[in-house]
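Presented below are the structures under discussion, each in the form of structure tokens.
Computed from the coordinates by the stated procedures, all read-outs in this text should not be read as laboratory data. For clarity, every value in this text was computed on a predicted model and none was experimentally measured. Cβ atoms are built from the backbone, for glycine too; each structure is taken alone.
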Structure I
Amino acid sequence: MKIIVKKQAFENAIVSLQAFLERKDFSHVTSHIYFEASQEGLTLKATDNEIGLSVMIDDFILDEEGKTTCNGKKILDIIRILKDDEIIINSEGDTLHIKQNRSNYKLPTFDANEYPSFPDYQNLPKINIDSLKLISSFKKVMPAIDTNNPKFELNGALIDIKNYGINIVGTDTKRLGLLRIENETNQGNSIIIPKKAIQEIQKLFVNDVNIFFDNTNFIIKSNNHYFFTKVINGKFPDYERIVPKELKHNISLSKETMINAIKQVNIISAEIMMRFSPNSIYFESINDENFEAKTEFEVNTNIDEEFEIAVNSRYIIDFLSQIDTREFVMSFNEPNTPFQLKSENFLTIIMPIAL
């Protein structure tokens with residue numbers, strides 16, 4: 001393989017592949033980036049076998065077709081220090097040569113034929129919905145997705161495909177985020193996408209794409225990118241049972257006012273007490289030490305009797321930071337029971353703190 005490629009496009013592709021490399025075992029082929037040059041384009045791939053990305057570069061000069069690999073971190077370190085000019089990449093035997101003007105580098109390679117193959121999407125079901133809407137939905141439920149939970153299914157977002165649309169769900173057992181996308185579909189299936197994959201998806205895709213899936217893989221295809229992730233095997237909690245069917249009290253609140261009030265007290269403690277009265281909501285920090293913060297704002301709650309809810313304020317702030325509306329609805333039944341925050345088709349159920 002021998003090519004001439006512009007530094008900027010080459011570096012951008014290599015940077016995007018870094019998150020997909022094996023980082024613990026540098027003796028393994030998956031610590032390498034795969035390169036293949038042909039008349040169709042220059043293809044770069046990286047995978048740790050659980051998640052993978054392929055990037056196509058069209059603007060390059062092909063001198064000789066071929067394929068090879070090299071350590072993904074090392075080649076990025078080299079490309080970054082080169083000047084913004086053309087780079088010559090040449091593979092000879094088990095060595096990759098990188099040259100620019102008087103600078104020369106050699107990197108060892110693996111047999112490119114041993115590089116893991118990517119799953120094929122050709123015969124897989126396609127998610128028939130606005131892909132950008134689906135991808136942006138991940139961002140809203142992301143804060144509720146757990147990390148490193150022994151129950152692996154909680155470390156990802158559920159895509160629950162119904163005949164009336166799609167529900168995107170995340171939970172860490174202390175809260176649940178749910179976004180409903182209304183769309184007629186004949187499909188009925190559900191898959192769990194790992195949190196790491198969702199983070200990478202949001203970095204990579206800003207244009208409309210094609211999305212495919214089965215019980216093993218979730219695949220996103222665009223003109224120059226091919227992304228896949230293994231789905232999480234497991235049974236996601238019955239989230240529909242957690243969402244209250246009826247709510248006794250519903251209060252329409254200003255997003256800005258609520259954020260300001262919470263920030264005035266959670267500077268002392270993330271755990272706060274909210275006290276509801278007919279004409280106001282009172283906020284107080286919860287702390288064992290001699291620190292205290294209090295504030296209050298007036299609002300018509302339509303509540304006859306005063307009561308309190310203790311909560312981790314971060315859960316409320318996370319919800320408010322994701323909504324697009326100026327107002328939202330806070331709903332609850334009784335003190336010390338889960339309460340709901342809702343804006344349009346996005347809601348969060350939060351467990352109160354037991355004092």
Structure II
Amino acid sequence: MTSRSPSAPAPVEAVRAVVDDYLDALGRGDETHAVDLALGFVDAGGSAEDVLLGLVAPVQVRVGERWESGEWSVAQEHAATCIAERVVAALGTRARGQGTRGHVVLSCLDGEWHALPARIVGDVLRLRCWQVTFLGASVPPVHLVSFLHQHGPDVVALSAALPIHLPAARHTVAAAQRTGTPVLAGGPGFGADGRFARRLGVDAWAPTAEDAAALLDRMPWPATSPDATRDDGAETEYAGVRERRGRLVMAAVERLRDRTAAVRLADSPLDDDLGQMVDFLAAATWFGDRGLFADHLEWLARVSTPRGAAADLLPAVLDAFRAELHDFPFALTCLDLGHDALVGRG
């Protein structure tokens with residue numbers, strides 16, 4: 001890789017200069033131009049890591065914001081993500097590390113399909129001379145653990161964008177550690193402060209790709225143990241909510257169908273969100289974290305209106321859940337807090 005000339009712009013400034021152009025290319029579905037912008041920066045002597053962390057990653061956040069606001073459709077958001085994946089793949093062909101630092105196996109948790117953030121982390125680690133094997137999205141635990149047994153990496157890094165996948169992941173973490181492989185967790189699903197990662201007993205948590213690289217530089221890590229702050233009945237309530245998932249969704253559908261409001265559920269994307277609401281409620285019970293469900297409910301109310309759904313239907317959904325979960329005390333407190341959050345939004 002060539003070095004930058006003294007007169008070239010600073011890396012961050014140079015990347016920022018093409019952010020709007022790159023975002024526009026994603027919005028238009030122009031893969032060629034998006035790839036050319038990224039590779040052009042590298043060909044001019046820039047760093048592939050600067051492009052990954054200063055262009056691709058932050059612009060992907062803006063892609064999500066445009067979907068949330070209703071400015072972009074689901075199709076546009078999906079197309080933009082696919083193009084970003086092609087950009088990351090193209091960057092990988094121009095800059096490769098030597099893989100001399102050690103072997104990291106990188107995987108998305110079972111059920112987790114947001115693979116782009118993990119892919120970016122993997123490429124940053126490669127550029128910093130780690131050998132990285134990325135197993136992709138939604139890897140079943142048995143296959144992940146089998147891979148660890150066969151290849152004996154130095155670290156396994158687990159990625160999660162949504163906390164709803166974490167309760168089941170506790171078995172994955174424990175099984176990986178039994179192979180003698182330290183577990184590094186990352187992604188917003190583990191909580192902004194990593195609190196859910198600590199509940200699972202992972203060996204380390206990193207909020208960013210740079211933090212992950214810094215943690216790997218400091219191995220071996222001090223011994224950790226799971227944060228045992230959950231209520232005694234959390235496991236029972238979690239299992240019960242999961243078991244009643246279908247009943248809860250159907251109860252909500254029936255409650256909305258019986259309403260006299262002029263909004264028809266069949267015309268609303270809210271129907272697609274009912275199952276995920278149950279998943280967030282289940283995760284909240286497992287972690288003993290009432291705010292987890294309320295935060296999701298506030299987010300859902302915020303994005304519903306621009307997506308064509310009726311946010312004022314959400315209290316009726318909570319009422320339907322409450323009727324089905326009358327014998328689940330912690331879940332009921334989550335529903336109450338969620339109702340208060342909706343009232344607070346007006």
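Among candidates I, II, the computation of Rg and Dmax of the Cα atoms in Å that gave 25.4, 81 used structure I. With mean count of other Cβ atoms within 10 Å over residues 198-205 computed over the structures I, II, the top value is the one for II, the highest of the group.
Comparing distance in nm of label points 7 Å out along Cα→Cβ at positions 190 and 278 across structures I, II, the highest figure is found for I. Identify the structure, out of I, II, from whose coordinates helix-only ellipticity at 222 nm (-39500 (n - 2.57) for each DSSP H run of 4 or more, over all residues; to 500) was calculated to give -18000. This figure was derived from II.
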